[in-house]
Structure P
Amino acid sequence: MNTIQPYVEYIWRPTSKWSITPGLKLNDFTRTYNAAYDTTVGGAFAYSHSWAAALPSLDAHYYVSDNWSAYGQAAEGFVAPMLFGSFYNANQPIQPNTSAGASYLAPEKTMNYQLGTVFKSSKLTASADVYYITNNNQSQQSAVGNLITIQNVGAVHFQGVEGEATYNLGSGFNAYGNYSLNSYTSAIPILNAPQNTAALGMLYEHNKTNASLIAKEIGSRWGGQDVNGNYVHFGSYTTVNLTTGYNFGSLGWAKDAKLEFQLDDLFNRTDSIAYAGSTQGNNALYWTLPGRMFSLNLSAGF
């Protein structure tokens, strides 16, 4: 896989209140595949393909005051097909070792628009925005047994609103929260696209100690098709994660030594969260939350 992404941008300040930044990025992406034996074609298979696009962008900021600004952004996006999707089209038969059998999926191209505002004071940092995204060639994957297929959904329109805030409570404590409400327009359900996401918690940092306790919610979403062709719907779920750390500073040969403890899924949730396809015997498979996990990490520089 090779990627080349040169870009250029220019910041124009017509007044002290305005900042306007046009830009252009060239994205050249090449995937290469070389297998002595490929189970899909039943033999050796080697191929590569490149995709390229010029992606313009425009960013405008207006500074209402020293601690409050508003902005608007527009940009084109580009996503190359997934590895197996680059070489195989599930809607066409595969002919081993022939270029005719390698039917390439087109890359996904998006047009992204965003309007937002940012506010900062000694106590409060907050931001909010609305967005609209058009993907003219959305694709998604599904699995039956060991067979992975790609489905081209076509044009999909995403829209939503999101906000985030941190409030300084003093003595090293900060309250934190974010929320997003998302929707889309599509011919069929988009898999694993939650209707909303949220987080709420407390952050602490003082001297050499830091800690956080954050509850995160993932909203309801569609998670694939069952053996009867019906889309599987999953409800929302919430997990709570705890992290704490201590910076020891320099300990002889160890520079900036840090100890961090992390406890994920504090309440040991094991919900089914996504559809994972089905076995060749048409038995449904699901991804689940792994349950409570913890890790202890010690790091240091030299």
Structure Q
Amino acid sequence: MNLIMPIPVTVPAAKRAVLDTVVDTLKQIPGVEAVVLGGSYARGTQREDSDLDIGIYYSQQTPFALDDVRHLARAISVSGEPVMTGFYEWGPWVNGGAWINTAAGKVDFLYRNLDQVQRTIDDAHHGVIQHDYGQQPAYGFYSVIYLAETAVCIPLYDPAQHIARLKAQVTTYPPRLKARIIADHLWSAEFTLIHARTFAATGDVYNTGGCLTRTAANLTQALFALNEVYFMSDKGVMTTLATFSLLPPGYIEQMEALLAAPGATAAELSRTVAACDALWANVVALTYGRYQPKFIL
């Protein structure tokens, strides 16, 4: 089998056998432009029970036939009919794919539209970002995830060098993307905290709690951009943040403490919001005066 890059040795033998079968079949399907290994195995953070995440790239003009991929999914499934979607049935960013239980464990297919990925990378270089909150838990889908996927994925089949070309465009973190993410998310956090103070003062647990987690998510995005690391997922994000060189002292512990017990009374909630406000200020300090609020309220 002619793979562009070898399967990582960290992939167990049973999973390698499944991956070999999948790639060998996919590369024969018309419309499949590239196949990559993504997820934890691409990032080197896999566990023994980690899924295999396989990205299937296609051209918007000439997509592959879904029935061809469905036939493959059925062939490797050991628990009956696998869950499989059409294009974009999982939403405008996650797109679609399949969840398959195989003899070697779970395998996920993810469809990726090459044209959409290219547009998103082009937009990022111009400082244009998108956020679809309803796309997935916990805090939605950020368009920068496409850049993260591109940067870390391992091409297994890429005859026209589509993935190689995309990778070359994300080698350096785009300066305008960095500036935009920092400005937008620090402002969103600031604006959210203004509302949080009002909610907390009235003992409104529901809305204060929402503001706190919203602020935490915004600060996460700002910290990734400050450190010029493409954000990939909210899963395990605190562990990733702990590796950053630009991070306020005690940030992880303080953020987790206030989220774990925000309080039930107006006084308790107000103290928690004040603590979150201080964390926001500490992150702003990492911009060394470059951050300016969009509006003075």
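Table for the structure above
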{"quantity": "helix-only ellipticity at 222 nm (-39500 (n - 2.57) for each DSSP H run of 4 or more, over all residues; to 500) derived as -15000 - corresponding label from P, Q", "calculated": "Q"}
{"quantity": "Structure from which 2.0 was derived, distance in nm of label points 7 Å out along Cα→Cβ at positions 19 and 203, options P, Q", "calculated": "P"}
{"quantity": "Which entry (P, Q) yields the derived value 1, 4, 8, 9, 11, 12, 13, 14, 12, 8, 4, 2, 1, 0 for P(r) over Cα pairs in 5 Å bins from 0, in percent", "calculated": "P"}
{"quantity": "Ranking P, Q by relative contact order in percent (Cα under 8 Å, 6 or more apart), the structure that comes out highest", "calculated": "Q"}
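No lab work stands behind these numbers, since they all come straight from the coordinates. Bear in mind that the values here come from a model prediction, so they are computed numbers and not experimental data. Cβ atoms are built from the backbone, for glycine too; each structure is taken alone.
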